[in-house]
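S.K.: Below, each structure is written out as structure tokens.
No lab work stands behind these numbers, since they all come straight from the coordinates. Remember, it's a predicted structure, so these values are computed and weren't measured experimentally. Cβ atoms are built from the backbone, for glycine too; each structure is taken alone.
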Structure I
Amino acid sequence: MNWFVAVVRKYAVFSGRARRKEYWMFALIYLLIAIVLAMLDGMLGGAGILGAIFGIALLLPSLGVTVRRLHDTDRSGWWVLVGFIPFVGWIVLLVFMCLVGTSGGNQYGEDPLQAAEPA
């Protein structure tokens, strides 16, 4: 849960880099919360309003962590727009999110993996 809260705290930070673990833990917890909200909405007979509010509330944090993850692979944040291409764009983004980040510093900042390791 700490990974999720850490991303939400940096809700509008589009600079820097995010390691794979940060991105995927956020995505996992986001998915679990979305499933619980969908089930709750179904039991209440709603029209998906809880999920919509949740999605809108976390739009900027999701976009921010995705851009920072792209930065870790030494790609511009503008690559997130490839997701608008149906099917193929989603696969390209999935591959980018799974790739190992560049070791050492790059144009977007220092390696978050090295910064996370204790000295």
Structure II
Amino acid sequence: MTHSPSGAGVIVATSGLPEHMRASLTWDCGAEMAAHTTVTKGSMPVYFTHPHSPWERGSNENANRILREYFPKGADITADPKYLAMVACDINDRPRKIHNWKKPSEIFAELVESDASTA
């Protein structure tokens, strides 16, 4: 199955974020961002890393390692939104050393709340 993303999902998913969290999006050079101009016009500027330069996207590489626990390389990825939401919750509720053992969900909440307190 060929998937040609429109960028609408990224726009919808980020539209409720505070402005300081929508400054830009850095993406890998994959086909999944073919509609990057739609995202740039509708939400935020999109930048791309250089091909074959994984050090430019360290957090992405770490996320890929974690995602491989749920989706082994070569395995079909389900489109079941409930399963995908469960995986996202599992990953975002996993404490990280880089965040002084806070969960990404906690860091995210702090960033959103910091915007609300300065408004």
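S.K.: Work out the source of 31 here, i.e. which of I, II gives that when relative contact order in percent (Cα under 8 Å, 6 or more apart) is computed.
M.R.: I
S.K.: For structures I, II, calculate percent of Cα pairs over 23 Å apart and state which one comes out highest.
M.R.: Evaluating percent of Cα pairs over 23 Å apart on every structure, the highest lands on II.
S.K.: If you work out mean count of other Cβ atoms within 10 Å over residues 61-68 for I, II, which one comes out largest?
M.R.: Ranking I, II on mean count of other Cβ atoms within 10 Å over residues 61-68, first place is I.
S.K.: Continuing with this model, one more query. Distance in nm of label points 7 Å out along Cα→Cβ at positions 37 and 109 computed as 2.5: which structure among I, II?
M.R.: The read-out comes from structure I.
S.K.: Comparing distance in nm of label points 7 Å out along Cα→Cβ at positions 21 and 53 across structures I, II, which is largest?
M.R.: Greatest value across I, II: structure I.
S.K.: Moving on to the next point. A value of -19000 was computed for helix-only ellipticity at 222 nm (-39500 (n - 2.57) for each DSSP H run of 4 or more, over all residues; to 500); which of I, II is the source structure?
M.R.: Considering all the candidates, the number was obtained from I.
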